[in-house]
Structure 1
């Protein structure tokens with residue numbers, strides 16, 4: 001049984017809980033059933049804590065560097081093309097296999113209509129190949145593109161890439177989480193979980209970057225940032 005088999009994900013809406021409340025519930029239950037994951041994750045977070053927490057990646061008021069990445073259908077999607085239509089929410093996710101990312105993506109899907117209603121686009125970027133992202137997006141009816149940063153080149157350009165470490169690698173291999181197959185490389189690197197809300201001018205308006213991937217930017221905070229942008233428009 002892998003970490004991803006702890007069944008606490010629930011539905012995307014209707015339970016009255018915030019995203020981080022659901023993430024905490026999953027974390028607590030996972031700690032009971034798979035303590036080796038929790039131990040390895042806690043040690044990894046402590047190691048990554050030597051990085052300047054929250055000081056990597058573009059800051060508010062700085063431009064988000066452009067990207068041009070394939071979506072789950074193999075079509076190239078660029079930041080510039082998305083910004084022509086309105087603000088863009090860019091979500092960095094660790095992979096289709098990560099239960100914390102799945103909770104995050106379901107929560108984003110639940111507010112996608114509100115995001116689109118505010119004239120914004122939403123994309124997820126993860127290092128998995130399109131064969132894996134396509135299956136996941138289709139089976140979960142994700143209403144937004146999932147882009148493949150298969151060599152983590154874009155994440156690296158933003159200083160968001162890190163090595164998981166030998167302990168987490170061993171835990172993943174024992175649990176059957178095959179990052180080498182998902183990524184097409186044996187590096188065992190992942191992107192930090194991050195959110196960037198980018199205005200039509202290409203500048204970051206709000207963001208969350210944290211080595212603690214088991215917590216994420218609340219969808220309500222994303223919607224609030226987009227509402228603030230909409231209120232600024234003449």
Structure 2
């Protein structure tokens with residue numbers, strides 16, 4: 001795909017699900033793995049300061065959900081065991097809702113870290129991704145990732161693909177600590193962090209609202225349409241393979 005003024009684009013900012021990585025890998029491999037290992041992981045690590053801090057953030061999120069009338073599972077604090085079970089039940093409830101809350105994503109990343117270390121997990125990307133990464137870097141463009149998954153989870157995925165460690169191509173990682181992916185301010189923050197004007201950044205995602213937010217922040221943006229029947233792209237350009245984006 002050719003774009004007017006493409007020579008000014010110095011950074012390619014990428015979503016993960018259905019953009020670099022099949023959504024089935026996330027929904028059928030990563031999420032079930034985290035769900036199955038959740039209780040054992042918390043029992044082994046609940047005394048660690050970082051995990052206790054994340055669970056404190058989780059408790060605060062639970063209160064917000066109650067205030068909003070979302071009816072999360074009850075939370076008990078009368079014993080350590082009751083607190084642990086409350087954490088497990090609430091985390092599973094959040095996962096079932098595909099929540100993007102930051103403490104959940106951080107805990108998932110730590111569970112996956114153990115899975116990758118044991119060889120039980122291995123990152124998956126589309127065949128055209130390493131070709132695109134190599135080509136864009138040869139063109140002098142930087143590559144960054146913006147996903148609702150934690151930065152840790154992002155790094156682990158790209159480090160462990162069958163194509164080798166792809167993090168060598170990636171200059172920056174951004175997650176929900178930057179902000180929600182459908183908010184214009186998030187993309188402005190990313191541009192500042194990258195040291196680039198928004199117009200120098202090209203964002204690619206399979207989610208229309210995210211592409212719209214990036215474009216509202218004055219980034220260049222397109223919809224990644226891996227699915228044969230993508231959502232209505234509206235006025236956004238479409239790409240179906242990284243081979244189409246900034247070819248040589």
For semi-axes √(5λ) of the Cα gyration tensor in Å, the calculated result is 27, 20, 18, so let me know which of 1, 2 that is. 1
With distance in nm of label points 7 Å out along Cα→Cβ at positions 17 and 193 as the yardstick, tell me which of 1, 2 scores highest. 2
Figure out for me which of the structures 1, 2 the number 2.7 belongs to, where distance in nm of label points 7 Å out along Cα→Cβ at positions 145 and 225 was derived from the coordinates. 2
Can you tell which of 1, 2 yields 8.4 when mean projected area of the Cα convex hull in nm², for residues 41-168 alone is derived from it? 1
Quick check on the output: -12000 is helix-only ellipticity at 222 nm (-39500 (n - 2.57) for each DSSP H run of 4 or more, over all residues; to 500), derived from one of 1, 2. Which one produced it? 1
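Every number in this text was worked out from the coordinates using simple rules, so none of it is lab data. Keep in mind that this is a model prediction, so the values were computed, not measured. Cβ atoms are built from the backbone, for glycine too; each structure is taken alone.
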